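Below you'll find the structures, each written out as structure tokens.
Just so you know, all these numbers are worked out from the coordinates, no wet-lab data involved. These figures come from a predicted structure and were not determined experimentally. Cβ atoms are built from the backbone, for glycine too; each structure is taken alone.
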Structure 1
Amino acid sequence: MAHDDTFDIKKLIARFANSFDLNDWDGLLACLAETVHTDYSDLRGTAPETVSASRYVQERRAALEKLKTHHLSGNYEIKYSDPLNATCRVSMVIWRKTETEVFNTHCIYTFTVAKASAGWRISAITQKVLWNEGQAAIHSGAK
């Protein structure tokens, strides 16, 4: 695959993470395919599901709008199944904070990405929690 594709996928994942921290919900929506298969079962205790991109954004906005967050990603491993499809495994630390409490997650994400006319988009997200720290109750999306 082209070096540009690898760079563009890394840039997509960075934009995805930064969108949460900047409350850039339109920017988050622009990272996603029309539907997104999600598996947050480690964090939420819920079954995997496929949702529209707009629903994904609405749910994240509702869960995080009262928190300050910082998503930091690294250790990118990108594997191409063909020139238009890839998976990207990324280590991430997510800090969440209210005025008095914190809830932080150390995890590995696996993103499925597809190249469309508008560029690379995320079509599936799996989060594998390594460990959590703090008060899960501050994040309505956590179990």
Structure 2
Amino acid sequence: MEAQKVRLDKWLWAARFFKTRSMAAEAVGGGKVHSNGQRVKPARIVQLGDELRIKRGIIEMTVVVQAVSEHRRPAKEAAALYMETAESITAREQQSEERKLLRSVHDNARPVGRPTKRDRRLIRTFTNKDAE
């Protein structure tokens, strides 16, 4: 029996990495998806065992193709199409922790609530000095 042939953009859509097929094709064309370490085109045929590096925003994942499907199925079935590598999981978790730490530092520096009367006076004097 012949193995099913599926385009990379269609597989990414079916595996629920992207919401639409056109978004998947745009990401592949824009260099956000690499197959086996090489930049590819959206029409490339996905095969079992291919290693895909997918970058969505600040998140980068490395997955190995476990199954091929051209139909978008429920999330549990879509998760069976690939397996994320252990290195990718640890790198993502580490990046997540770093972002949480940075967020907590920035949250503590923000003023809480509206400015007080004194704060408004200071703001006014500061901005009026800039106008002169």
Structure 3
Amino acid sequence: MPLDVDIISARLARLENCLKRLKEVAGEPLDKFVADQDLQDKAERNFQIAAQCCIDIGSHILAGQALGVPESYAEIFYLLSESRVMSADLAEKFALVSGLRNLLVHDYLKLKPERIYANLGQIQDFNEFSAAVIRYLKS
């Protein structure tokens, strides 16, 4: 499958929308977040979609450029790092993001609002991911 920039661009646009909504939630104090189920829902869903966008983008790059076949979502980011699409540091962060995505999808009963709130500090990491993908596409 060749690399399709339109597929990546659509997911980058959706990622940007999710980050905008997460920034809105990040502006709220922790006590309000913990007490407000709607804020929690907004954060959880947008984290899940943002993480999935990154997973999908990474998978598409790997497949389109024949850069390896990952055995897990976390491995997508390690393979991207090995292929110089992103730094090793960023790959490590996104391996953790893929773990959060799995918790949101599969182990949602175990997640405490405080943990979700703490992850709002990762918004910049998503911006770094987008920038790394754009740099890669331009190279």
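A few notes on this one:
- Origin of the derived value 2.4 (distance in nm of label points 7 Å out along Cα→Cβ at positions 71 and 103; candidates 1, 2, 3): 3
- Ranking 1, 2, 3 by distance in nm of label points 7 Å out along Cα→Cβ at positions 47 and 119, the structure that comes out highest: 2
- Structure responsible for -8500, with helix-only ellipticity at 222 nm (-39500 (n - 2.57) for each DSSP H run of 4 or more, over all residues; to 500) calculated and labels 1, 2, 3 on offer: 1
- Which of 1, 2, 3 leads on relative contact order in percent (Cα under 8 Å, 6 or more apart), largest value: 3
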